[in-house]
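Alright, structures below, take your time with them.
Just so it is clear, none of the values below were taken in a lab; they were calculated from the coordinates. Keep in mind that what you see is a predicted model, and the values were worked out from it rather than measured. Cβ atoms are built from the backbone, for glycine too; each structure is taken alone.
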Structure I
């Protein structure tokens, strides 16, 4: 049995990598390690697919209104996630979100932020605010040279999130339009 706490440490990572790290912590590496990780990851994806098909889907409160407020101010929104992009596209479509793109995340690598910048034709990382609810999100944004904001509605503790050193801490994603105020920060973080 795997504890919630053990899983929570790996939230925000690419899900295959999260399974690999968790399995290594529990069982160590031995013959058949990668095959076991692939099998567990496959079962996880099957469960996610079933949940998407059969279960209700609810957004984090305030997400739709925040996305709309940002769009109203011509601020691009790109979603990055450790879930496979086809899963994220399905969620975006079902929730009716209007976003500028979806990119795969492999934090703490900055690739998702850099890819998002290419999608929306932003050249300076200092014009980007990476918002997330995990330590990995903060690390990813920082490595890209972007501003970082964490929201406290995820599963990782406030203490862990603050210790990661985000530029901003928000109670929820609904606080983002207020944080940005009439102008978006444009200098280096």
Structure II
């Protein structure tokens, strides 16, 4: 839209841009125009076996179990609850998890949908590299993290990963690429923070 690219290791603000989702933009509007603090979010609750998928205006702190009740109840065959979307979302371990300012959606997977494909060895197909919007090599970043080679992962720009999940989604071998990349980012972040303390 603004024809600017954020260099590796930099933030959007450094090229004169701010990147937000629609929910954040609306919250900023309400804060400035209506003097209203962020006390609620629109949350989508959906899943194939949910009989009444819905969008709710939920107060921050509301347990997600309250939203399930309003959406006709939690299906018996629920195998996994994801906070966020199917690509970038994270598994939630409790139905008492509260709605927070970053909650935009709750996705329910059945036990069958939640079961992972058996992990196989990488076949070097290159699909993960082709779909990476950041031009990274997800297979390499995952391997470096798996082998605890975090310094090398930093040199390969693991921190540039936006965690979109495209690599994980396209992998025919079922490799947990995003899981390893997230681990690598966490460890590299610790290394960078420790470096800054010296």
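Here are a few things to note about the model shown:
- Given 19.3, 56 for Rg and Dmax of the Cα atoms in Å, calculated: source structure among I, II: II
- FRET efficiency 1/(1 + (r/R0)^6) of positions 66 and 170 (r between Cβ atoms, R0 = 25 Å, to 0.05) derived as 0.10 - corresponding label from I, II: II
- When distance in nm of label points 7 Å out along Cα→Cβ at positions 10 and 42 is calculated for each of the structures I, II, the largest result comes from II.
- Origin of the value 13.1, where mean count of other Cβ atoms within 10 Å over residues 50-57 was derived from one of I, II: II
- Origin of the value -14000, where helix-only ellipticity at 222 nm (-39500 (n - 2.57) for each DSSP H run of 4 or more, over all residues; to 500) was derived from one of I, II: I
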